[in-house]
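What follows draws every value from the coordinates through simple rules; no lab data is involved. Quick caveat: nothing in here was measured; it's all calculated off a predicted structure. Cβ atoms are built from the backbone, for glycine too; each structure is taken alone.
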Structure I
Amino acid sequence: MGIDDLRHQYDDSVRTLGEDHPRTLAACGELAHAYYRERSYVEAFGQQERLLAGVVRVVGADDHVTVSTLANLASIWFAGWLADERPELAVPLYELAVAERRRVSGADDPGTLSARNDLATAYLTSGQAERAAATFEHTLADCLRVLGEGHALTGTVRDNLGSLGSLPIRRERDDTAMAREIATAFTEVLGLRPAVGGGWVSVGIPAIGETLSLPVCDVKRVTRSHTPMGDAALEFVMIDGADVRPLIVLADDVVFAPEDPVRVLQSPIPVVISDAPQLISHAETVAAAERFATTAAEPGANLDTVSAKGLLVRCEIAGALRCGLRSLKAVAWWQRGWEACADDWSLPPFPKDPVWDHLVRCASGPALETTVPAPHTHDREATRQLVAALTVAEFESLRPRLRVGRLDEEFVEIWKSLVPITPAMFADLLLDRLPGAQAEVVLYPDGAGSVDLVLRDGGENRAVLQLRFDFREKDITMDEVRIAADARGSGLFQRLQFNTERLAGALGLDAIRILATGAGSLAFAKAGFPRDPELYDKVNKPTRQGPAGRA
């Protein structure tokens with residue numbers, strides 16, 4: 001049948017049976033394939049996308065038919081951009097197709113192996129020869145193991161790998177050793193159970209409901225580290241063309257860089273988000289997406305502010321996607337916000353993005369439940385009233401966690417005049433996640449004060465922290481920090497510094513003065529994170545300047 005006949009057959013089926021009837025879906029696929037044969041890639045893609053949307057509605061996102069349809073969509077997308085001499089724009093959809101194949105069908109499924117071969121071809125065509133070589137090598141090894149020497153796909157992959165012989169590709173690194181190093185680090189540092197295979201290391205992170213999958217060939221280096229909050233972490237230096245990008249994995253979260261708006265928006269003028277964070281966690285991204293959806297739906301919301309917030313969240317989600325995270329909950333919240341504000345969007349439009357479109361389809365199923373609490377507009381006033389009503393008894397109730405050097409009515413009055421939070425809040429901030437820690441606070445009528453914190457393990461001091469307050473100068477000085485030798489490198493140092501920063505902020509102090517020397521002093525500054533020097537330079541580089549729009 002010709003294209004006209006197939007078109008009529010599809011239209012008749014939609015009219016008589018509905019879009020989601022099996023015969024309609026079959027007719028849709030036949031028409032897409034016919035367009036593809038005729039190299040009418042725009043029409044073929046549109047038809048295949050309709051097929052994919054129908055398949056997701058009928059069988060869901062986690063079905064073999066769905067991932068097979070997605071892989072075919074990637075092939076059409078690639079053919080179209082190849083004809084336009086911009087094949088690099090097809091790579092993200094191929095990467096998603098492979099990731100979804102692996103997730104649904106398994107790493108050893110023949111369809112997955114075929115999709116990996118197609119992805120390697122896309123890498124090669126788009127100028128990423130080393131990634132192509134690594135992908136072909138791992139795919140061939142798995143084809144030999146799963147399918148055998150005589151299988152047609154094994155021969156195809158072998159021929160493709162052999163065709164690279166004339167290219168100046170240097171594959172000097174042993175990916176097997178790197179995969180082993182990554183897997184060991186996940187187990188020993190984070191207590192996670194990774195899976196290794198096919199040139200990938202995958203690890204589930206139950207706290208966020210995501211599985212992180214790392215292509216080993218993209219990992220330049222992994223460093224065992226701690227976050228500024230003292231949590232154990234792994235810092236990955238990920239290869240990004242001629243550049244690098246950060247990926248920091250915790251036991252309960254993943255931290256990454258938001259995508260550049262230049263890659264997200266379709267605009268002849270670069271748009272800069274002036275207050276965009278250099279690093280964001282997955283959990284924070286989901287919460288930010290929910291806040292965007294809530295703000296966008298509010299009557300009378302400032303449209304410029306809503307648009308800027310929506311762009312930032314979209315860039316954060318795009319950063320998560322580059323790390324292989326599906327982020328469906330964040331996508332669903334963002335889509336809800338977009339539907340509320342799309343007609344009043346005050347920034348340039350988003351380009352056609354089939355990766356995003358498919359994730360929106362996948363995220364449309366489960367109902368969303370609000371989890372981010374609404375801001376408490378009266379918290380500050382309520383706290384002021386609690387401080388004004390303080391008595392000696394409330395300080396006594398906090399012993400032994402928080403002691404006062406000389407507790408009497410005069411001390412309570414000094415506290416009321418200087419400290420804008422309750423003693424319970426003070427103790428919770430300073431001693432957060434420091435079980436067994438005790439602090440003693442002293443305040444003077446002239447606006448000065450001090451805190452001595454001791455963290456003991458049995459009869460031994462594990463850590464000592466001495467702080468001085470000056471409420472007149474609005475600063476806090478860290479006079480001394482001592483960490484027991486066996487506790488160094490555990491994140492305790494960073495936790496003390498992080499708690500001090502939070503306490504200073506709650507007290508309304510503007511600066512933290514540091515008098516510290518010796519190993520680990522770098523952890524006193526947020527600029528000391530990430531610890532890997534190359535990631536540090538990447539994350540803390542000055543914001544790009546130049547003629548641009550600002551969100």
Structure II
Amino acid sequence: MNKPLLLSSIAISLAIAFPLHAADKVRANKTAMVEEGPLRAHMALLSSDSFEGRGTGQRGGDLTVQYLESQSQVIGLKPGNGNSYRQLVKIAGVRALPPQSSVQLIAGGSALAIDFGKDWVWAPGDAQATHQFDNEIVFVGYGISASEEKWDDYKGQDMRGKLLIMMVNDPQPTADDAKRFGGKALTYYGRWTYKYEEAMRRGAAGVLLIHTDASASYGWSVVQNSGTVEKFQLSGAAPGTGFQGWISEDTARKLFSGAGQDLDKLRAAAEQQDFKPVTLNAKLAGEAKAEIRQIEQYNVAAVVPGTDPKLKDEVIIYSAHWDHLGKQGTTGDTIYNGAVDNASGTAGLLAMAKAAIQSPGKRSQMFLWVAAEEQGLLGSALYAAQPLWPLEKTAANLNLDSLNFVGITRDVSTQGSERTELGEIAEKVAKSMQLKIAPAQPDLTGGYFRSDHFSFAKAGVPAFSIGGGKDYIKDPEAAKEKAKAYGKRYHQVSDEYDPSWDLSGMVQQAQFTLNLGRAVADAAKMPAWKAGDPLGKVRAK
């Protein structure tokens with residue numbers, strides 16, 4: 001860290017840790033209050049240009065880890081990994097090299113005139129620098145095999161050495177079967193991560209996912225921003241296929257048309273259980289090259305020890321990802337500051353930790369800032385695979401990702417809590433705060449599978465992300481428009497901190513999360529999954 005930035009950070013750290021006004025004394029067994037001042041100061045600094053967008057494998061990411069580590073010490077939190085606040089996350093950085101590659105899509109004997117970034121993006125999923133391809137392309141519908149749904153898009157066909165092209169999401173409900181694959185909600189089978197995993201299990205050479213704005217819930221620009229820069233994979237984890245990427249809908253139409261097929265007809269056929277894979281008169285050919293590097297990142301874990309002689313051996317984990325997209329490009333504004341996503345959650349945890357240490361719970365409480373969420377939940381996945389606290393003694397995970405920067409609300413979102421007993425606890429906590437739980441909505445975009453809590457849920461720990469409410473108290477129509485407008489700033493350089501923001505809703509969201517965690521920390525028993533939930537089977541084992 002350079003000296004001016006170091007001195008600035010120290011000064012801000014001291015101001016945050018020791019505010020001019022005395023902190024209110026908190027009675028025993030009462031949750032302390034989350035203060036806006038520390039939250040705002042942390043968020044402003046973490047999303048400033050000084051932290052360079054907190055990029056994975058970049059200087060800004062290293063500075064962020066140092067800052068979180070030093071803040072944990074100043075607050076008085078105990079190290080979460082022995083004598084260290086850090087948990088090593090070994091990652092392979094992978095950057096596709098299109099100019100040095102000759103890989104192309106050939107349909108009906110002719111190569112498609114397409115450009116990397118504009119029409120498709122790809123990278124190796126196995127962290128290997130060079131791959132040679134001459135592989136036929138097979139359309140496999142949704143690419144799903146789900147016995148409980150009596151669904152198999154592969155129909156026993158051998159996919160070894162094939163390039164699989166498929167749709168994202170999962171089969172849509174019908175009049176005869178309104179609840180198939182969760183009805184309107186997206187199941188994990190619809191996530192691109194599942195599709196890559198299943199293709200690997202089938203021995204495929206690669207995967208291309210067909211992007212549409214509706215199915216992905218975001219535009220092609222998001223694919224461009226994430227797919228044309230360095231990608232990251234956990235080192236030592238099960239590798240993916242040699243070719244993984246996305247193709248725009250217009251390019252997919254060109255590919256299918258050139259191969260003598262009608263994309264819309266095949267997509268309609270793929271909505272039926274009797275769909276069978278279709279081999280296209282097309283192939284992936286040529287050489288794909290990538291630059292590979294090995295890097296070390298860190299989760300930051302800090303603990304408030306519990307007070308109960310027995311229950312202190314169990315823990316409630318609050319999490320937020322510290323990373324964003326870092327610096328990209330060479331001209332104009334190159335810093336993706338990520339103020340809302342997720343300097344807000346990162347700062348929220350720091351403010352919560354400052355409050356929690358004033359009044360510890362019976363169970364221990366861990367504040368966990370995870371790395372590389374934007375790269376596929378890598379930091380939380382590493383933690384779930386190598387937990388610092390036994391998973392069977394982890395009561396729950398409450399995650400914060402993109403806090404409410406608009407204003408105070410009458411409600412709070414607990415989407416996903418209904419899968420466990422956390423739902424009932426959240427209802428009681430909300431009532432105590434004169435809040436209501438926002439009505440559960442069909443999870444159309446698969447949000448439950450897209451945040452760090454899912455890494456814990458897959459490992460059997462009751463987990464969900466706490467979202468901001470939408471029933472705004474102050475000027476509700478203008479507030480709704482302000483919240484909606486953020487969609488244009490998501491994953492863009494314009495996601496920057498604004499000192500005029502009303503952070504009352506952000507404080508409210510953080511306070512609810514801390515209160516909920518404290519209720520779990522003091523409960524007689526750890527929360528359980530609801531009967532029949534597939535994720536609960538892991539905990540049962």
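Computing Rg and Dmax of the Cα atoms in Å gives 23.7, 76 for which of I, II? Only structure II yields this read-out.
Give the label, chosen from I, II, of the structure having the highest value of distance in nm of label points 7 Å out along Cα→Cβ at positions 204 and 236. Don't skip to the answer; put the middle values down first.
Working: I: 1.8; II: 2.9.
Evaluating distance in nm of label points 7 Å out along Cα→Cβ at positions 204 and 236 on every structure, the highest lands on II.
Here relative contact order in percent (Cα under 8 Å, 6 or more apart) was derived from just one of the structures I, II, and that gives 10; the source is I.
Taking 31, 25, 16 as the value of semi-axes √(5λ) of the Cα gyration tensor in Å, for residues 220-395 alone derived from one of the structures shown (I, II), identify that structure. The read-out comes from structure I. When helix-only ellipticity at 222 nm (-39500 (n - 2.57) for each DSSP H run of 4 or more, over all residues; to 500) is computed across structures I, II, the figure -8500 traces back to II.
Tell me which of I, II gives 2.5 when you compute distance in nm of label points 7 Å out along Cα→Cβ at positions 196 and 420.
It traces back to II.
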